Structure 1
């Protein structure tokens, strides 16, 4: 079954972008107007995150989000056959920061967020900087989808590490100069086990793993600002979040990360993954020992 699906999608990926985007427009209309996929989740997230915006402004952001959401998966299909030359024509980034760090330190960690198109970003970054590019992934429940995504992400040799077994899977690369890419804006399964702080106006829990790994290894941490100048074109502006994380106080790295995450969201809000139930965990006073924001937690 996998090879049948892969074969069909590969043939679709050979279509030029302008045809693929017409397909995307059609699918957008179905998802947005007919099926109304997670419309309540998206609108509730937007209303809470942007209380200063009118309902009309929020609807505009939502509509653009759904356009980008569908484009994200159509573009991911295109990655099955796109050439390196064509990818680099459409995507840009300031990779000088990695060239400099490569000569100054052993490894680097990239704390990423769920901005479109993260699949393009990982494939593009893997071929434009000097490190072994290690991507941490969360296994999909659908085995066929999981296999397809792994194929896309590892197409040009980027090793894939399963997040549920990261401590073991990274061992073969410990002596290499690696760039470890982590989705740092994900929510932990157990709210008492994460860092709590304000994110887009709400108390939010974040995984402790990205900060703890960077501090234990004491490797520089980079982040990026994602922008989409026009359809099918992306720019990733990488910058240093912390050069010596071991010297930082507990929670400082995640505070810096969330600050820049919010800045990127406000810059182009329709690029963020609003359909995700990011705020499913509700703040409780018993989590106070995990509160790391400089602002006090809310009174309940």
Structure 2
């Protein structure tokens, strides 16, 4: 099957929407280059996805209204860059999107109790942000995670002025049995494992055409590599940021997420060199600007070799 047809099929299967895809491309491809881009360059970057000029302008306007982007003018040109809050949210998402190792609970859990002092709108926004960071609601107003750092959590609470309305605890299981049946029951009840397993299987099925393509004799062009990379990240981001992250020790032995994440990492690493050639040629006129070192350290640094290719 021609590569362009594979891409068209993947775009239909992922049901790409302009605002969501702009977020994916900005976080995956623009942030490593400083987190700013001229509107005209962004329009050219999004065009192959079927996202036209008007759709891009509407998407960045809404993201600006949401507080994630800000603009700087130079004549008639508009530069879009992340606000401080946008940079914080994108960095938080990045830590999950490029970490294919299930979290560990060896250092204990973080428990949050959302008190009645938290206003309804702040509560709604906080619950959304906590979900993006891997928290699950294990009881009414009680959220648990073993993935978030203290600094990240503090910044999240401050961002919605919830620091004085949420009680934060560190916890460790007292049950020393190897199988910890009560805790496993808690995980089954709090985490939608069956649904999540099905979504990981579907995600791996989505990646299969890309994996087969990369084993073929005709490699994708730089633009095609960029599109395939972006589609893979987009699908994974939508899956991951909508679900909490259960710890590795409590996952089933045959957890389908393991194979799906390995495939995702392999595809991303394989597509990186060609897709970066497309990006550097479009974002920087001389094509010489190097992305930030943070790009090479995605996936725990395992991508470093590919980033230098």
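Readers should treat all values here as calculations from the given coordinates under stated rules, not as data from a laboratory. The model shown is predicted, which means the values in this text are computed figures rather than measured ones. Cβ atoms are built from the backbone, for glycine too; each structure is taken alone.
So mean projected area of the Cα convex hull in nm², computed for just one structure, reads 17.3; which one of 1, 2 is that? It traces back to 2. Of the structures labelled 1, 2, which one yields 0.7 when distance in nm of label points 7 Å out along Cα→Cβ at positions 139 and 171 is computed from its coordinates? It was calculated from structure 2.
Where does the value -12500 come from, among 1, 2, when helix-only ellipticity at 222 nm (-39500 (n - 2.57) for each DSSP H run of 4 or more, over all residues; to 500) is the thing being computed? Don't skip to the answer; put the middle values down first.
On the way: 1: -12500; 2: -17000.
It must be structure 1, since only it matches.
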